[in-house]
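Several structures are given next for inspection.
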Structure 1
Amino acid sequence: MSSGDDYLFRAAELLAKAECESDPGKRSELENLGWAFLRLAEQARRNSANDIVYEPPPPKLDDPKTKN
């Protein structure tokens, strides 16, 4: 299971709890958390599609480490 799936599962859990909550304040907070986890799931999905390769910067010409 990917990290995005974990976020989706948690969002579903929180939104289901919000539906059962009778206190409007708690319901609102649970809904907000649920939507935040849905946004995290979407971000995780987009991040998994990125192929990031770190390339160190080229050495400076006046760097004494590069002189022989």
Structure 2
Amino acid sequence: MIVFYNVKTKKRVPIPEENVVAEKMEKLSKKGIMRVRYAFKSKDADGTKLTRFCSKDDYLKFKCKNG
């Protein structure tokens, strides 16, 4: 279970890991430096998109465990 915070309902929501996707977001800064952020993404029962930022280590552990 991964716990997300739903800003719409202002509550913490536990989501099963099989409903979570790990995502790597890359963005080029104005100075030309590549910025990388790691996050878990999912949807709540009411359809609200949920995002939880994580460390690179957590991202890699999740990817190894869930393929």
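Where a number appears in this text, it was derived from the coordinates with a stated rule and is not lab data. The model shown is predicted, which means the values in this text are computed figures rather than measured ones. Cβ atoms are built from the backbone, for glycine too; each structure is taken alone.
Have a look at 1, 2 and say which one yields -22500 for helix-only ellipticity at 222 nm (-39500 (n - 2.57) for each DSSP H run of 4 or more, over all residues; to 500), as calculated. Answer by label: 1. Of the structures labelled 1, 2, which one yields 4, 16, 15, 11, 10, 7, 6, 6, 6, 6, 5, 4, 3, 2, 0 when P(r) over Cα pairs in 5 Å bins from 0, in percent is computed from its coordinates? It must be structure 1, since only it matches.
Out of 1, 2, choose the structure whose coordinates give relative contact order in percent (Cα under 8 Å, 6 or more apart) equal to 26 when calculated. Among 1, 2, the structure yielding 26 for relative contact order in percent (Cα under 8 Å, 6 or more apart) is 2. Taking distance in nm of label points 7 Å out along Cα→Cβ at positions 24 and 56 as the criterion, the highest value among 1, 2 goes to 1.
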